[in-house]
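See the structures that follow.
A short reminder: the numbers here are calculations on the coordinates, not readings from a lab. These numbers come from a predicted model, not from an experiment. Cβ atoms are built from the backbone, for glycine too; each structure is taken alone.
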Structure 1
């Protein structure tokens, strides 16, 4: 298959917008190094699942991505996100650092974002 960050991001966006947590999890290796924030490392797929279950209450999800740095297996992606949750609109922007293996699965995921 090979590494294709754009294809990975398309699947990521589709899974998020359809609120399909299991599809999101399928994008990651079983031993992924996953940081939800620079200091919050999630230690297992169960912890990642628990974090992602929050999307189930999001509405009108809009995502935008721009890949601005790439090498053989690591990518830097600027992102913006907008959604409604509990009647409140949230707008976030940030950076993903993503590592993909030859099967196009994410082995490293680090998120940096503005706090509201």
Structure 2
């Protein structure tokens, strides 16, 4: 999104910008504190820490588990693994998004083993 991309664009050299962009996706997808440990010239953090339990991975895992429990036998169980901390089986999932979500979806296509690819 524009907010996080703008923070990353303020970094020098280019390699730091690329790392920042990668880390913003990692923070959102798996949880992390990159944004909370990097600061603007005014002293404010780039963005807040994302706890692993609030990450896309954790939330989607819990949603898939809920759907599986509510609708047994409908295939939801083929999309996640684990009971106490369910995780999506990315290789069985098609991901898409809008705006910031589109960026995360594209990053997932490159970083995780998905059933789709961006060419």
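Data overview
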{"item": "Label whose coordinates, when distance in nm of label points 7 Å out along Cα→Cβ at positions 42 and 82 is calculated, return 3.7 (choices 1, 2)", "result": "2"}
{"item": "At a computed -14000 (helix-only ellipticity at 222 nm (-39500 (n - 2.57) for each DSSP H run of 4 or more, over all residues; to 500)), which of 1, 2", "result": "2"}
{"item": "Ranking 1, 2 by relative contact order in percent (Cα under 8 Å, 6 or more apart), the structure that comes out highest", "result": "1"}
{"item": "Source structure (of 1, 2) for Kirkwood radius over Cα pairs in Å, computed value 15.5", "result": "2"}
